[in-house]
Structure 1
Amino acid sequence: MSEECTATEANMSRIPSPELRVISSHQVSPPPGTVGDSTLPLTYLDLFWLGAGSVERVFFYPLAVSASHFVHSVVPSLESSLSVALRNFYPLAGKIRHSAARADGYELHYADGDSVLFTVAEYSGGDFDYLSSDHPRLFNDLLPLLPELPQSSTDGDGLRLLAVQATLFPERGVAIGITVHHAACDGSSTIRFVSAWATACAGAGVAPPPLIDRSMISDPDDLYSFFYNEIVKGESVQTMLHQKAPADAVLETFTIGKEQIQKLKGLVTQSGDLSFRCSTLVVAFAYVWVCHVKARLPESNDKLVIMGFTGDLRARLKPPIPAPYFGNCLGAAFTATKAGELTKENAVVAAARLIGEAIETFKEKPFKDLEEWPELMKTLGEADILSVAGSPTFKVYDVDFGWGRPKKVEITSVAKTGAMAVAESREEEGGVEIGLVKPKAEMAMFEKHFNAGLKTMP
């Protein structure tokens, strides 16, 4: 184990148990009278995520203010700008409910006055610099920064879609926690909403509105019924609460810099004629997948390992869907091999080929082998799967509430999905940032393979 990792573990042992004090909880609605009652049917692309629960992100901003200044100056601006943003993103203030139009139907319903829970808190016992760093952090120490979606009311009127929390670390910084039910929208739509909120808070004008029109998603093959019968029917669609990870689970951030990306591309392209585009994401995913398998399954040669990822369909549907479309517009792709294939000498090249070819297939036919998806999902428990959350194209480090760029952005819901969180590098154009949650010992092994592999590249 490296000296750096040993020092990190010693630092972790000194971190006191943080204490969160809830200052207030508000229900924030769009400005009165600006949005009428509205109903949006879930499309088949939304229905696919109905049982997936919430996606959770936390944005860390350095901000040296007192509790008094935070409550009296910062919070009112956050609250009023949230209301402004919800005017255009009003479905997020509503609920998912069963539709009266069809037995298998679900819809997003907004009624005038519907609201979003906005929690204000103080994390006096937490260490801002520790929690917003790259090195391993105890994952459970971050959970208090994330709001939970309010539970459905007793009259069964639906699932709430959005909750937000602003947490002050006195004289150090602010954490903005965002929890969104995945069936409401995908990551692209979520970041558009957060950016609109931040733009309004910073007084930088009004962000362009999203395109809210579910009729744009055509379904000539009745994929809605297929997804309902194969995935949703008989399953509970209650919101997934935060899952407390094992006590030694840690969240750590890794960055593959621009120069390292270029070296990985060179390694792959030198292997011979390629049938795929050797992109930044292909080599980044391949490198992380190999390190993950080496750390997790060092002696499991015959274990099935799967890489799963999503791709934006907006430009690939016929007709194409405009980029501001609000909702889910994702397709899924998978590739698989035996663990032993990713522990060999040229494993990164092999992994890149598998991922690259899967992406090319996705580009040509996003729903190829669709009938195999449900069976594949049932067998995932027998395999080791690494999936992807987020994208460098979201530009999460451009989200500025008027306090400057975030110091750190985390997708904390990867703790319950086992995915790797992906974002653009904050420090360098062309780099990729990866976030993972793993048991401490496994994370140490991943870090060892990750750092050693980059250092030994020519």
Structure 2
Amino acid sequence: MHETQWFLIVGGIFVAMGIASSMVERLPCSTAMFYLAAGFALGPAGVGLLALSLPHDAGMLRLLTQVALLVSLFATGLRLRVPVLDPLWGLPLRLGFLAMIVTVPLLTLAGVGILQLGWGPSLLLAALLAPTDPVLAHDVQVRHSSDLDRVRFALSGEGGLNDGVALPFVLAGLALCPSARADAQHVFSADFLGMTAWGIAGAIAVGALLSWTTTHAVAWLRTRRVQTIGLEGFFALGLIELSYGAAQLLHTFGFLAVFAAGVAMRRAEHRASGARSPLAAIGTVDPGDIEATAAHPKKAHAYMAESVLGFTIELERIAGMATMMIIGNVLSTLPLPLFTWSSAAFIVALFVLVRPLAVEASLIGSQASQAQRRLMSWFGIRGIGSFYYLAYALESGPRADVLPLVPFALAVVTASVVMHGISATPLMNWYQRLRGVAR
């Protein structure tokens, strides 16, 4: 009976969200909020069918969240259809690197002052919460490959970059925890800085090179030999896994490599299609002769990129649903209260002070308007990336120091899912009206 119940519940959720998705998009909420509530309802506080907990299930939850992140990062990179030297890339680079460098120390100070944590655990908490996650709010991410809006592009690119860049900060926080066995002096050494620089540069190079090579090889086989047509899903998953595995093997940041692989595939398509949009390059597709489009020299790259994007977007939605239900279920098994006065003050400090200061500091001299800066300052969404690094810290770090951080980290993620989910639709509608007036 237990297995039958699971089939009914999971199937019901899939069907319900498939039917109600267009309606939810018009409401001041996000699907992540429904998934979070569904996961909580499945836990001990609800029907009691599932009881996932931290740290007991940290290893399994880390792996599941890792898979979801890899798919999301690749799909995000594939959406960003801009030449690598285009000035528009300056915004996500500023937010992904500079804003994080500002966010981590400010949030560390908030952890020490508000939560009364030690410097090591406070730095670790700041590092866990530094990555942003635009995937959880559909309204603020790039909608399609031709979407060049500054706010959407900046927030999507930031989420793709800082999920990987957060790793050295997490490692530094773990090393500085009182119970850590690692040498804390290593954090301040030239070797650690060199490892970080190689991790970033090497990951981008590995992901871009693998993607460029395999994309052009498949396109060549299709246009010259009329082979390897179809199974874009296999190609997408294989490229994601190859990029991540090669990056890990070379001691670089795997998440960043997967994001770079998505960007490189889109760049290959952009160069082949030129000024035309991907859909214009593909043109009309004959359902009875898909091979004619897939193997056409002027259409092959666009058809492959859009097919892979469609596949990964569906996977991204399923992965997002699964991970948010997992987080909701973990919330139902927490032995400590989720929201306290201190955690509420910490959340306010992050959303109202730290994030706006980090964004304003990183965007000094940029062409972003004041309205765009305000939106970027508000939509520093925390979610799947933060949960992944929390599970990673529990699995590989000193649990005695990491366990007290669990309620604080989950409180921030929950508050972000609710507050940003409610505000995304009305704020982005306001922004669209503002852009219309400006035109």
Structure 3
Amino acid sequence: MKADGNMTSEAPLYRNHVLLLSQNFTIKDNQHELQLHAHKYDFDFRFFCEVRDFVAAVEADTGNGLYVIDLDALHNMQSDMEDRRKTLMLGELLQRLPASHSYVYLQSARQGSRFLLQQRLVDSNCLAYAEKPIPNDVLVDKLFNLFIQKKRGDLVRLMVLGEVAGLDENALLRRRLELVRHLDPQTLHLRVKDVQPEMVLITEAEFERNEAIVRILKKNIEADPVREIVLLQQRLDAGPHPDLVRRALAGGFDAIMQATEPALLAGQLINRADKIRVNKDLIGKDRATGLLNKVGLQKKAQELVRQAAREDRSLTLGVVDIDKFKTINDTWGHHFGDIVIKRLSLALAQHVEEGDLLSRFGGEEFVVVFWDTTLEEGRRRLDAMRRSFCDVAFEVAPGEVRHFSFSGGLAAYPEYKSENELFLRADAMLYVAKQNGRNQVCTHPVAEAGAPG
């Protein structure tokens, strides 16, 4: 892989891409700045200044990208297949765009003030629109959010307390919303602690039976800040109950829903789940690699440890740190260091299996959790990751290739009982690996030698 980010291996360096139709963004320096911002968020730009080329690229794309159109560019683009140029009408552009995709439109403040233009855009496969001028870093951040929204995303769990009839559990599951029913209000807080649902739906009858339910959930210092607790009003024929709503909101409910027909209620729940999913990704994912960050890892690792206890399974947690990473940054620059981090994330991800977890824990440190794996099996798998990364060739200068390495430490459940105990033990073993020459994986203390780095 070259120092500028061009890879010689098969794995793509950036997970996503943006196709941008514009002429204002073809200035070389602006392209470079956009790319630098985008690379930090795990995507890159592909620039187009002709409609025909842009349309061909969209048609050939697999559907994983975002397609962005700068409307100001219409004034200087080809209006037909000939070489002559004149203003391209918006209607002609919209007819050319493949209808199977959605588009992001960049427009001026003057264009944005025209309601009919706005209406035409949002009715024409519009994923989003943005008003110019917009700083490059802001544009990239907003596009990153759109990538998250397009993802199918993780499963969202909805726990229901009380009788709610008519919900199609299979249909909800197809939209990545899992329904978990619970009948005993006095054990709800224990079930929530165990299952860790992102949403809790409590019927009006259960709330009136015991108004302390929500306070007990909310006051837990370990409560998930993303979790939404919703009151379901069911006695709609008796008219509104403002006193009930006031008590519910004062008690900690995040929202009030009405028990309309099941399909409408399901639609509301799915929309809320989609928003929660995006918020979870923004909070729990590392933007540069798309992996779990420290916050996201902690929650999922705790869930996995609880699952291991319930099912009498083993698991292994490994901590990985790039060897002499400060030297890499000091010698070839931080941008090159970012490329090394990204390439390590890809090398690790290629060995991750269903049920495992992978996190960029911070800086050049990564954490992997191997599900249903003994300590020795985990050591073999992490060592395979180490060898895979060592094989990656980085061209640091024309004709000059370097290879880098990482050190790793592991710990296993049930010898260590919690996510925190596992991490501390694995981190201690990482330190041992560093002391004893780096570029190795340690699971037990050995004779100390050398200095970590």
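We did not get these values from a lab; they are worked out from the coordinates using the rules stated. Given the structure is predicted, the values throughout are model-derived calculations rather than measurements. Cβ atoms are built from the backbone, for glycine too; each structure is taken alone.
For the set 1, 2, 3, ranking by mean count of other Cβ atoms within 10 Å over residues 125-132 places 2 highest.
1, 2, 3: which one has helix-only ellipticity at 222 nm (-39500 (n - 2.57) for each DSSP H run of 4 or more, over all residues; to 500), as calculated, at -8500? Intermediate values should be presented prior to the final figure.
Values: 1: -8500; 2: -23500; 3: -13000.
Comparing all candidates, it corresponds to 1.
For mean count of other Cβ atoms within 10 Å over residues 173-180, the calculated result is 20.2, so let me know which of 1, 2, 3 that is. Answer by label: 2. Assuming 12 is relative contact order in percent (Cα under 8 Å, 6 or more apart) as calculated from a single structure, say which of 1, 2, 3 it is. Checking each candidate, the match is 3.
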